[in-house]
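Below are structures written as structure tokens.
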Structure 1
Amino acid sequence: MFTSRPDRNLDLLIDVWKSSGYKGTIEAVTGFGKTFVAVLIIQDMNKARPDDTTLVIVPTRYLLDQWKDEIKKHDLKNVSVMVINTGVKSMRQTDLLILDEIHNYASDVFKGIFSLTHYHYILGLTATLERSDKKHYIIENECPVVDTISMKESLAMGYVSNFKVFNLGLVTYSNQAKTSLLKVPQKIIKKYGAVSVQCCLAMVNNLRKISKSKVCVSITGIAGPKGGSKQKPVGLVYIGIRVGKKVVVNKCNFKNKGRIFIQKQTVKKTLNLLVLSIKRDS
């Protein structure tokens, strides 16, 4: 049914899925490119059977947006994407069913997706199928693992890099985390607030002290949907960049188009500022 791809490593992985009756889960480490494997399968199906449909079900809105970007980027045809909460409410029919982060669908709330979806082929994607509640047997019965790609194999295949430049990352969402982990003085947060130039500056400078890294980034902002005010509306984000001894804090006011939109815009802006700062320092 499906044609072969020029990439031998991925082609072999897809062949394993095909030889299992076009039914099964691919288990591979985060960063391997499981989504791209699914894209290749959809592309092949578009060529071999252009009228066939694909339904992709994801556990979060973040992955929903990610998949929509992939569909647009690769010009995939007859593909629908929905969040699991929507998918289990009514009967669905599709030729190819793709369950991203399939380990989530073993819960009592979501396991109904298997009985409510009529499909000819099924592909599951996960970094690890095993669940702490041991209910992964539900997935094994419906969409068993057909291949597992370890970190060692991923490195050997060249799909995951062994980074030696990344030192550490800290998620300091709460004020307590900022003061305890990043040593931001409580008086700064009390006087200026966690979302402020002063707090962002303290975060990036103290990160430098903790990590000893030449390049450091700090971000503090209001992504919503709540927490904004007239003085500090939803979408206000401060981005601190430190390269060597040079420190810059950038104030951004992103449109309030939802939490995911603000997060994406923040990442894009941060990367652009980071590249500019590194170029200026070189």
Structure 2
Amino acid sequence: MTIDNFSAIIELAATMSIAFVAVEYVTSYTSVLCEKFFNISSFISTAFDECRAILTDKKTLDHLKPSNVDGKSTNNAIEKLKRANESLNKDINEAEKKARENMPFECQVISMSSLCLFLFMLNILFLLFGSIESSAKEYTYIFISIFSFLSIAYLLVGWICGESSGNSPILEFSSLKHAVIGIFVIVVLSLLGSCFIGNQPWKSRYIEVVCDAWIWILMVDVMLAYFNFIIFMFKIWRKGVKFKEDIKKTVDGLKTKCTECKGEEDDFIAMSNVIARLNEE
């Protein structure tokens, strides 16, 4: 089994990876996952509709008629109630609008573009070595085995620490420059490692071990780009869960205000109904 046997899959992986280097594609990918797969958009609608459902509808409030209680008109109190209802509805609409605007950014993963660039360059190198594998098989085995190990280590660190790099330049996976430097360092280390192993008496034994595991090395390498998309799908889902929790906190605060306002509205509606019955008698 040679690298050329996987060339079509590698080319597809490289094409997909280079497309997602652009932030616009990452944003679109995030939006589609949030709206179509994780139903965050529906969650936002449902959450804020629950707030609106608590409040009395505008039509009912408009039918409240002022009356005199102990010689005092309830007109000002009713108008105040209407303004409070209108203000809360405005707050709900603004909070919902803000949540929808923030959804792609709150759920977006900052390290995806950089790791996609790294995987694009990784797959290009695989295609390059696929073209020379038949004429330099031993060197290809040694180089690719070292290169694969270091690349997987780089990706694992990126997947684990990429979203919380802090102020450490070593973990700044949000930068495309990080991917370029990373692939350069890995290539240099792989070349040095290949030269070292190539001059050792146990070189033949090392190549035998690599040859026995070659199919598995190739399969893992070929699938790295596809694993990358699955892993970032999981990361976006986790961010979506946190975003939902933040929305729930906002909605709970609004529900408390709506419940208080609803209590006052119900009091005035009940009083209005009692006065209407008394007037009928």
Structure 3
Amino acid sequence: MKVIHNCSIYDFHKQYCLNIHNELLKRGHASIIETSNEYHHDADFTIQPDENSNNLGGKGVWINHALPVVPQNKFYIEDSFLNDLTNNCDYIFTFSDEWKEWHSEMYGLPTFNVGMPKLDTLFDIIEGGSILFAPTHSGKPNVYSGNKVDIKKLTNNMYDVIVRGHPAFTDNQLSLHDSFKKSSIVISDYSSIGLEAIILNIPTILIGDKKWRDFDNEHISAKADEAVIRVYDEEEIQEAITIYKNNPKHLERERLKYSKILCDYQKTSSKKFVDTLENLL
């Protein structure tokens, strides 16, 4: 089997393909991380981490590089997105049975639950010690908190703070792997990193915008609010940090509950992903 990973749009997409790539190689399959749009006539599958990724040979498999997050959910039902996805892809691989139901109903393509391969190597390696501030990208000004909050100033430099911008706009920063590894608390807004922190059982603070408070409360990511401290101003951020510092296990039961809802096949998603490709072939 020959599999192409189309990482031509953003270089950071490579990190989402790496665990799958390694599992394919371990099983003796050909696997190429492609950073151009070169077409491979002999490919069996193209893995596409972005809806705009071209199919570079074989059947197209879309696995979103990020979890859809309210209110970004609106983006995933626009006609342009639907057209890109259905024109480029043959299959959708997604993160859990709940996501499978949502994606299947939304897009009408054959959909398979494989978990989240990019997180496979992150479980059980969290060392902690730092606060990770990782807002969504600045192209979403309505929900972007990076220019509204100065976390280092807010914490009076009492804690080691890692500020991680969206990788599409920021170079020369810690990898996602190393950022999570060092984190005792994750602070985000409407970035998928907030949901990934829940999956990894890291105490999480999400900065909200009051006008989005009641947006699509039935969406999977909105339900996960039970597993985080939702805040709306700097005073509430400080209070939330104090709560977690005093009790790191605060909301742990809720995090563990929603971790399973958000992501199946934890630690073994790459194996499930390649199993599914082999079965489709």
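Read-outs: derived from the displayed coordinates by stated rules, not from any lab. A quick note: this is a predicted structure, and the numbers were derived from the prediction, not measured.
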Highest-scoring label, criterion being relative contact order in percent (Cα under 8 Å, 6 or more apart), among 1, 2, 3
2
When helix-only ellipticity at 222 nm (-39500 (n - 2.57) for each DSSP H run of 4 or more, over all residues; to 500) is calculated, the result is -28000; to which of the structures 1, 2, 3 does this value belong?
2
Of the structures 1, 2, 3, the one that 32 was derived from, the read-out being percent of Cα pairs over 36 Å apart:
1
